Structure P
Amino acid sequence: MSMKVLYGTSSPKLGVRVADALDKNAFAVEHRTFPDGEQYVRIPTDIKGEDVIFIQSTSSDSAILETFFVLDALRENGAGRITLVIPYFGYGRQDKVFVEGEAVSSRTIMRILGNLSDSLITVDIHAPHVFEWYGKKAGNIIPYRSIAKKLGEMGVDFILSPDTGALHRARSVADIMGVPFDHLDKTRLSGTEVEMAEKSLDVNGKRVAIVDDIISTGGTIARASDMLKRSGAEKVYAVCTHGLFIGPAIERLTKATDGFMSTDTIESEYSKISVAKEIAEAIKRSGNRNL
């Protein structure tokens, strides 16, 4: 039994990179949108009896629906084991009830994905406990090594977490690089507003990288960068796994930092770090046959 790698519209470059890392051909799912907004998908290659890897970030409602349609088509066309790779899991932050009566969106999506696929691999998912709703074999990777390698090439010598919740990420990257790390004290006031407490940091003359899982509006990074530069940092960079870059984010980050980048979980011109090798290694560890 052989294996094929397919990718959806939200992960074309990453899909090819993962296939290359696995020494496999990559197939783009045929996709188009009708004038009324409905989607059409078609599996472009014979997958009957074959294990299939499908790579797609669910970074939009359209991408989520496309994923459902592709997985169902794979099953109906006789695929063997279906491994779903979601580099960025949309709705990941809607993982619990905050106000009585609201939908837990990540639960809904995970339950559907569990019915349509056999195993799941995500990258730096916001809340790994959502795997409980998937109900099958699932795993999450965090691209510490790829981020550390890139920052090392840039001469970064200090790693900073924007808050204590992301401290494990800063610690892991810093340990690989052999440089010091610290964290800031951030309090989230709303979905778009944060409060940053002043903190004395030993960053004088250093090249600092703020490392986080998601950069959304860039507000947290802008405040942190200002604090770091007032503390004497030579350079301040911002690096994240998932670059959403919503609203004024690009303008803010351009003004506040000496450079910013993300991985290719959400593909954009700022995707300077690839997670393809780490995804490929996770696929191999997951037990797929004939790699």
Structure Q
Amino acid sequence: MKIGFFGTPELSAAVLRDCLAADDVEVAYAVSQPDRPVGRHADMTASPVSRLAMESGLPLYRPEKIRNNPEFLAELQKFEVDYLVVVAYGRILPVEILALPKRLPVNVHGSLLPKYRGASPIQSALLEGEKETGVTIMEMTAGMDEGGILEMTAIAIDPEETSDTLFAKFAKISGNSLLSALRKHADHRISIVEQDHSLATYTKKFEKDNGRILWAEMTATEVYRRWQACTTWPGAWTVLDGKRIKICGCTVVASDPSALTPGSFRTTAGGRIHVVTKEGTIELGDVIVEWKPRRDAPELLRFGKFE
């Protein structure tokens, strides 16, 4: 099987690595996002897929735009791939690119479709307190994650799961799920099953504000789920004395009997910080105050209340 590969983050690179290791797969090229500024000094940095492609000697394309780009389209047409594989590329592919493969354009999606279509399925499953999610290998169409399903693999979500650990689970199994589906399709051993669109739910791209904890509006369980969902990006955070505080860890504890207002906090006998929410109490782990080094939560006691 000859494939073209579109992807950007480490999850995509893990799937590409599995494809490169497969004896029956030829990866013709890789397409990724252009280099982006990263870190405090805004150093231009290649994506994980770009780095892997360069290390492997693959033809690599990093176009600023993929729509109305005839030169880019002409380049890809030369390869005549059987399958086009897309894993968290970060852009919606136009129909002229979806039409390139001889067999199918295929997407590796991080949920059990039709639930959690869109840009943040892995994080959204944590945010909603799901016990299970999974990988769906689907045919790409012009609609947002609306194509028929080739194969699905379930993934259990542990109570203490974070987006970091859940992404790692996806990285471990997504490549095998993709290769299994492609082999079955190539050998005519699989039928594409249409989704039940009436059951579809949708997600949006996580932005920095999605990580903010609103103590007066969220229960302790909702705060904990937000921390779980936002560990990879953008981090769970709150505001104290005008400074942004990143929450590096937290747990739900028994309700605080002190009847403090949401956002108020106190120290325990063991030196931990308990914060009151709309309903219930959160115990904080380590925190980071803006750009300062990580510190234990009890150091915050000289301040008054989270905003």
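Have a look at P, Q and say which one yields -9500 for helix-only ellipticity at 222 nm (-39500 (n - 2.57) for each DSSP H run of 4 or more, over all residues; to 500), as calculated.
Corresponding structure: P.
Using mean count of other Cβ atoms within 10 Å over residues 28-35 as the calculated read-out, with 12.8 as its value, let me know the right label among P, Q.
It traces back to P.
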Suppose you compute percent of Cα pairs over 35 Å apart for every structure in P, Q: which one lands on 30? Q
One of P, Q was used to compute FRET efficiency 1/(1 + (r/R0)^6) of positions 92 and 180 (r between Cβ atoms, R0 = 25 Å, to 0.05), and the answer was 0.45. Which one was it? Q
Parent structure of the calculated result 24.0, given that mean count of other Cβ atoms within 10 Å over residues 156-163 is the read-out and P, Q the choices: P
Kindly point out which one of P, Q the value 14.5 was derived from, the read-out being mean count of other Cβ atoms within 10 Å over residues 44-51. P
Label whose coordinates, when percent of Cα pairs over 26 Å apart, for residues 68-203 alone is calculated, return 43 (choices P, Q): P
With FRET efficiency 1/(1 + (r/R0)^6) of positions 36 and 100 (r between Cβ atoms, R0 = 41 Å, to 0.05) derived from the coordinates and found to be 0.70, which of P, Q does the value describe? P
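Rule-based calculations on the coordinates, nothing more; no lab input. Values in this document were obtained by computation on a predicted structure and should not be read as measured data. Cβ atoms are built from the backbone, for glycine too; each structure is taken alone.
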